[in-house]
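Every number here is computed from the coordinates shown, using simple stated rules; none is lab data. Please read these numbers as outputs of a predicted model, since none were measured by experiment. Cβ atoms are built from the backbone, for glycine too; each structure is taken alone.
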Structure P
Amino acid sequence: MSNTNVEVKKNASENALSLVRRFQKRVQESGVLPRVRGIRYNIRPLSELKKKRAKLKKLTNLAKYEQDKRMGKVVERKKGRR
C-alpha cells in the first residue's frame, strides 16, 4: 500500500469551511479511505511454522490429559447445562 498525502493550501479569500470541504473532496478522490477500510480486518494466514508448533502443542497437551486421566487426576464434567 502506498502512502498518499493529500495536501490543500488555503486561498486568499477562502474560509475554513470551504477549505475543509475541498480537503474532504481530495481525500475521497485519492481513494485512500476505501483501500484502508478494505484491509482493516484482513487476517494474514498462519505461517507453516506456527501451524506446526500449534499442532505439536495440541498433541502434547492431549497426551498429558490422557496420562492424567489414566492416573485419576481428571474429574469428568457432566454434559448439558452448567
Structure Q
Amino acid sequence: MQVSIGNILKNMRSINTNFTQKDIGIKMAIADNTISSYERENSQPDFQTIINYAELCDFEIKIFNKKTNEEVSLEELSKEL
C-alpha cells in the first residue's frame, strides 16, 4: 500500500477540523492554492510543513523504530550525531 501525503493532509484537515484550504493557508501563512497543490500532490510540502499542518489539525506525528517497535521522538531524531 502506497501512502499518499496529499490524502493524509486532506483527511487531517477534514477529520478534526472544519478548516478550508484557505483557513489552513491563513493560519500557516501559505497561499491556499499551495495547500490545494499539496493535497492534490502536485507539489510536496517539506517535513516541517507537514508537522505544522498536523499540529494545526490536532494530530501528532509519531515515528517508530521497526526493529524495536519503540517510539522515537522527533527531537531525538533531530539531534546531531
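Source structure of the calculated read-out (Rg and Dmax of the Cα atoms in Å, 14.0, 41) within P, Q: Q.
To which of P, Q does the computed value -19000 (helix-only ellipticity at 222 nm (-39500 (n - 2.57) for each DSSP H run of 4 or more, over all residues; to 500)) belong? Checking each candidate, the match is P. When distance in nm of label points 7 Å out along Cα→Cβ at positions 19 and 43 is calculated for each of structures P, Q, structure P comes out greatest. When distance in nm of label points 7 Å out along Cα→Cβ at positions 35 and 51 is computed across structures P, Q, the figure 2.1 traces back to Q. Largest in mean projected area of the Cα convex hull in nm², for residues 27-66 alone among the labelled structures P, Q is structure P.
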